[in-house]
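Next up: the structures, one after another.
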Structure 1
């Protein structure tokens, strides 16, 4: 680096997870000293171990750790840091924090506070862009936050409308409202979510454009007046306004449209005196009209796809610009090479409406290969906490063409495995192979149109039940061999008397399946599932991967087995089976009986009913916040609230009782007949 005024020799990364690790790697490559910060929940996290030094900043809740500007600044002082990189999320778009960093004599790796402030409030930013002649979505962005004003604005704009947090992004504090009677509840939920996530409950309202593309342009500026764009990214594949798949370039982009959108993005950035990496987001309709949405004044989660098609390290550019150097690039220098795609691997359960999933990671296996990159924040043995965002990794693939990048990404996901918390891995594989996505036709409505509210994977075929049973049988034999001094490998599966038989029972697709495993030779088995027999041979098994020959077909999988539960990850499916033989089976589900349990760990934000209240099926009962998102719990039966067992504002564990509803008595046949008469 050239000698400049801003000292970035020791960088504190005010973040966690994969983005903290990604920044740390570039910082170390550039010879910078690094400092990590961590909450009590992250004491053993990878970013803590990778940094040169680490400082504790508080207990797990974000308000007492990663969102505490005082704690971050104290950590910088303690560690001798000269610069702070905020990553994304948390304090990255907090103008007061950026100013506090500067006031402390430190270098903020990001835009000036004035630019963050100008764009940090969507309402003010939109008013400013309208004044600058940038096309914007019609709606309401005023200071009056009363329900009546929003109701009048929605009626004038016309339903459906989108309610959004004025001071944040990432889908938090955002609700689609399709009719007037739903607006008050949407305002309340969005305001609460925005306040909890960003410390600001102000909202804006916009006309909902239901099937656009979400296209964003990466901009970069320096302190010497240079401002360029690095092409666009298509982020249309979203669920609940959170991005799932991002790609660059946009499949429908033309050189002329890129020129116009790029110029508009640069003008937006210049309007606020922007410096560093930023992203200007647009909605693009079917006829090529685009509308300004917002500007993210930070590095984006999806920045790797831009890096892979431009060959640039955006974090390194951030460091150099913050150091006071010239960008060293003109618009003519930017060349887009091939195509890149990224998927976000979330700890969530798609089959259960994408509820967040937490717990210990028993195995975390990621692929490597040509054109594939993995940015992960966890490893085997890590814990997915309920306190933070559900994203645990990003997988990115690059190819000469869009389809090559897509196929490489499918192959990379198929070679991955995460055992412990549920993930959206199988959902991502399925999504990438949907015809609409493969053909480049996906809009922001794609996920809803294709899957609805949840992903319904195909049931596990009997061949995989057989494979799982064989894995459990083989692992049991290996444990027996390990505990017996005299047993040789050749004696495994051998008996001088009646042929050996292992029985397992798995519950799958709501029914109990009995599987019988009978050895017929060295690592070869007759496996009976129901009334059908399968020939299963184990060709190779190394403690993490296994290769089978099942009914003449080869199958490779990643596995883990703990004596009771077996996990299998095949190229298409992730499966978890627990052997119920000799174990107490779970009691009959209480679903539909009025017992409301917490579906995940989290904070009980609100209880919407009182004891004695009458409720109907579908009524909102409580709001639970987990991983920065709020989830409504609704009544499954008509009845009366018999008991409220939890308190609003408290942290509760998964399966904790929240409340009980006494269902209305079903009318007897006689009574029903009498009423009919």
Structure 2
């Protein structure tokens, strides 16, 4: 084939693929089968590999991904991406309307658009070609994620039409459809079954579509992003050469150019029209294939927007109206009780299944005995259930009128542990009841072992929660110390365990013996002793024996150790079973003394002496805890939050946006994993 023939075929294939893409993603029409479409794409990719000089900048082959991005460079926004002020009732909107009229009079209209729960994005186009996709970041600069943005089929790589501005910017919201999110979690569940068989740690189930979208956009491999089928609605157009005078006209122009615009927006002549549109979508929005949490109301005319201006954080010409958290009414069937690793007993409402915010809710938290008493619950009550923050279900009230028709039984808080039936103990001035039988109460034992092996503690990632339950059932272990005395023949009793998973488990247990004293102390699960407290105690006393022998008064003298923590630590080491457990762990080879080299280096001779770090995100060559340990070994300090005292933030993939924003405000230097290694060198 000649170059001329190849060029013609590439042009024809590009035209066809773009057409079928538009029909499928914009007009929801499939004109050819997936197999036929894939064959066209495969042929295009083949020709582009053979004739790389003919590959077009807007080639649809970019939708497949394949670019590996090690870093996402920061890019300053040409126009700030400000956040919106929020309102939660109609009175707020009335105040907003009054302020607008006071400043510019009555000659304006509003545009109402649904507020989608996704990730804000800015797209820069030059000569009709997509050049850059940038995250919102702190509003003034964001991350360049262009390779990942190009995998989203509904975002044009080249806009349609002629006589377009040489440069313009489009704003929108990237989201993951509910169906894609649900399928991802099904796939993760299936993968976890295989990992359990291989003795590998389970992958976490994804929390919600919004967080999953955010994490996906910062993935380093764009081919994985492509498979996640993200989508995008565009809602803003900015540029110096635009001859458009209102927001509604901008939306019409974006649609003409081939952008994916949510069709149900409305121009309203007054606030009454806004209220009607809000009411129209309150229920209808729940049928959409993506998450929504409100409505955005904007002054339509650009001249009026300019007169109103902006504050440092948000435009004065726009506001977000948030719908109230969805509430459903259903029957309280029973109340059961769960036991945590500390022995805390939590009541749970078991409900007649009800659909709430797109998911079926069967259980909801009742928090504690005080909350049960406040609600005055009876079995068979009609209760109101709400999703706190649209995520966690909770019982918020009772429909008393329904109770009059029925004879119902009062729901009482249990007096004994639901697992081992030991009497419960309530600490004065606390709302929580505890089971004190920590030695033989199975949920407590299971919870303690899960905490002990967790990533921030001993990090034995070859054991999962299901394996722990089976080990307890088969009597292979009774406590955390038993883990270090497991033999190969013990693990062979677990039906799902094959040779490889047995090797991984034994290797993971052995490797955990290298963990430093402060990690071991945290892993013991002493009440109120988190990572930071464990570290302070380890560095102050330097050995477990000194902690065991100290008094409550002495413990309180340690910086940041209050009376409640001191009493909890002191009481833990007065229990014979706990001392016996520690002796067995000592004999197994765990570290119960602070390493002298670590102690000497910490704050004295290390390369990072007197430097403070915040570690945020996911890293390529280190676990986050490994980075923290390395900082401490080299004399540096690890902080949990960004402040004026912070010298550096080590930023990994999916770094917290709030940390990034605060760092930029305070002038704290943000460095990559690679930069950190250079610091050490």
Structure 3
């Protein structure tokens, strides 16, 4: 009989023991009951605990609470499964199971590959190469998908989860109202109270796994002054601004009020000491109440070119005023005895570094780069050469054009804020839809993880959909694997993932996706967010290969249908997703074949018809495919109004 002993008394270790038991019983369904006990002095069985409990060296970690070291030393009857912190113990359990043949290929029960076999002796020791490895909610999210991605994260080695906004109703609205697919799905509205309850459930699940909980982001700029930001980026001229706080909102064009009717895009007057006092109180009250938050993100308004233009604010840059406000938040948190970590954002109007103000207590802060307007057609080099430096002009500079310039300004920021730093990225927001062949995008993910690391960033949090697994989860597999081990080999990852997802047909699936990658290259399809000049898709030379996509899909479709029932459930789901993927590629490519010939209006109408038709498939594949984000990405190519404004 197998036994599991908890050497450490901790709720996360308790959960790790239960997970080990569950998957051991799945792997060895005739092994009988597996007992779990708390036994600090146990000498046999599986022993789960902190490395310190086993007198194992953790000196390689700069901070054992934040840096994940996994240590495994087992035989076929048990042994040590340990970590530098409770979360690392859970990660070590999943790593042990992975080394024994288990895989988690996408979220949910259907994404599990659990072989039936006896466990084998295993040795493993490694500290994760990047400290921050996670994702942030975005897109059209359902509560089921939120819970499944939280559960999925540590199984593939991720250690952080962020929930943006106090009440992230806008993301839930995008899913439950189905306004992006209202031709095919009836709205199922949810209210703010329901969303707040759901957020608390997510927080409990995050804590159960010991994941770093990152919270908030945008919204302080409105909520602190009595203005609701629950509506997200929707224009709402009816959203009331209390007259007593209007004086604290940013002045633009001589007027203080909501920026184009959007509270989330409205900054506040940071030169006003009373406004900063109100802002500080709002942040610190939130931190004092929500002590489960590991990293509280204190960002300014979203959008750009929306900083206060009053006479006093003009005397310093937005970044200087931002640092002053952050230092005041730190002072108040210290006065209240709170050790909450604060994340500030190098983003939009604060991309340009300060000129005179410095972070006084770097230990409390982490710096996050949000290069939202970058191109995903290339990765930055280790020593990027900047061809131009955009000078800062209040409410004129806007977002930057190149990744090299983002890195340059971040390095300049470090002179004023010598803090730990990580990147906030957007790969899984909409950009994966510009690479339906998967592999070029997965390679970009690997390169970006490494290039960020080379440029001093200690990891990434992805702002992306919880349904970014279409046609499979290889992109996420690469992302998580390379963040944990920077030396992970791309071709080995490919063989590992595809052989488990598609069984003996894996090489054929690779062949299919490589062909799609060549015929529908990301370098052509990529549409940058807020690009200064819209991409030119008028390229007649692309027509022949885009028209060939339908022929290729026809060729592989029959094979995918023949193998729609596979030995493992995860393989059955994976194969059936491919039959939806061929349909997606046919439709997308046919629209692009019209667009490349310069027939813009005809192409736009074709794209609308394609997305309406493909929207009929969403319910069947919604746990893997985010139709709203697909529509947002694709219609951006055809130069139509953003669906967010509809």
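Laboratory data are not the source of any read-out in this text; all were calculated from the coordinates shown. It should be emphasised that the depicted structure is a prediction, and the values quoted were computed from it without experimental measurement. Cβ atoms are built from the backbone, for glycine too; each structure is taken alone.
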Matching 19 (percent of Cα pairs over 41 Å apart, for residues 194-561 alone, computed) against labels 1, 2, 3 points to structure 3
Out of 1, 2, 3, which one gives 0.95 for FRET efficiency 1/(1 + (r/R0)^6) of positions 202 and 570 (r between Cβ atoms, R0 = 41 Å, to 0.05) as computed from the coordinates? 3
